[in-house]
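Novice: Before anything else, here is the set of structures, which you'll find just below.
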Structure P
Amino acid sequence: MKARVMETAVRALDAEPKTKSSYPSPFAERIVGREKRALGDIFGLKNFGVNLTQLAPGTISGLRHSHSRQDEFIYVLEGHPTLVGSGGDMTLAPGMCAGFPAGAGDAHCIANRTTQTVVYLEVGDRSAGDSVNYPHDDLQAVSIEGGGWVFSRKDGTPY
């Protein structure tokens, strides 16, 4: 993906929303209702990504996963999402944040189990050579140079 460099500052909600997932079918269908605005890409940031993410009621952020090399951080702006993690579920509120260190194995996702829209910032680094574990699905991912992911089944068979 080529970065689109714009001005020094923008209104976050003016960033183009992305609703399509990079997950292969049938996994992509599980996150319908998620909208991301890739704020870091607007400025050509290469070392870390920042997304303004919105979850409609009943939507999840992604499949439960953990990264081998990339750290992740979220900060809740609106709504009361549920952090679904290896240690159990926790309801979050505006102003709360959570972090997921690379290699810790804490498989997690954010779920909107409410009737209101959830909005949060997600920040992650872009360490090369990352792999993603999806413990509850027959899926694995490996990062590729230049951005993006290659998905396969756990036995290595491509989707």
Structure Q
Amino acid sequence: MKCPFCDEIEDKVVDSRTAKEGEVIRRRRECLGCKRRFTTYERIEEILPMVVKKDGRREPFDRNKILAGLTKACEKRPISTATIDTVTDRIEKRIQEMGETEIPSRTIGEELMKELHQLDQVAYVRFASVYREFKDIDQFMDELKTLARERQEK
């Protein structure tokens, strides 16, 4: 592992721990060159599907795009980074469990919507307004009315 401080290749592992319910190994390393410490994370490389975009383009699945979408929707909301990471993990796991080689981007968007709907209704509406490309205030209000009805039914 290349040291992020001095680019030395030689290091030693000082500590190893499992993280994220055993799905990740966190390693604390010490550079043998500069003696500084740094942390690395190791996870199984999963085979993820290609994402088919609306226009037919295909691109590799990118977990960071889910994370970015959730982070943007939850901006200035009382939702921790750890919660956003956990939701991202759940979505990624469900996509892997589908076992498909290709998946429409629409499917990923719907998974995000389900999670946000349960997590935070303001974040849900923010995401929905962009994802569903609301054209006017009426579409926005329709979504809010639906949420209000669901809330009353609970």
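Novice: If relative contact order in percent (Cα under 8 Å, 6 or more apart) comes out at 23 when worked out from the coordinates, which of P, Q was used?
Specialist: Of the options listed, only P reproduces it.
Novice: Next question. P(r) over Cα pairs in 5 Å bins from 0, in percent computed as 2, 8, 14, 14, 14, 14, 12, 9, 7, 4, 2, 2, 0: which structure among P, Q?
Specialist: Attributed to the structure labelled Q.
Novice: Additional query: Supply the structure label, taken from P, Q, corresponding to distance in nm of label points 7 Å out along Cα→Cβ at positions 71 and 119 with the calculated value 1.2.
Specialist: Q
Novice: Can you tell which of P, Q yields 12.8, 38 when Rg and Dmax of the Cα atoms in Å, for residues 55-142 alone is derived from it?
Specialist: Comparing all candidates, it corresponds to P.
Novice: Computing FRET efficiency 1/(1 + (r/R0)^6) of positions 47 and 95 (r between Cβ atoms, R0 = 30 Å, to 0.05) gives 1.00 for which of P, Q?
Specialist: Q
Novice: Let me ask another. Assign the value -15000, calculated as helix-only ellipticity at 222 nm (-39500 (n - 2.57) for each DSSP H run of 4 or more, over all residues; to 500), to the correct structure from P, Q.
Specialist: Label of the source structure: Q.
Novice: Shifting gears a bit: Which of P, Q yields 13.5 for mean count of other Cβ atoms within 10 Å over residues 79-86, as computed?
Specialist: Q
Laboratory data are not the source of any read-out in this text; all were calculated from the coordinates shown. Nothing here was measured: the structure is a model prediction, and the numbers come from that model. Cβ atoms are built from the backbone, for glycine too; each structure is taken alone.
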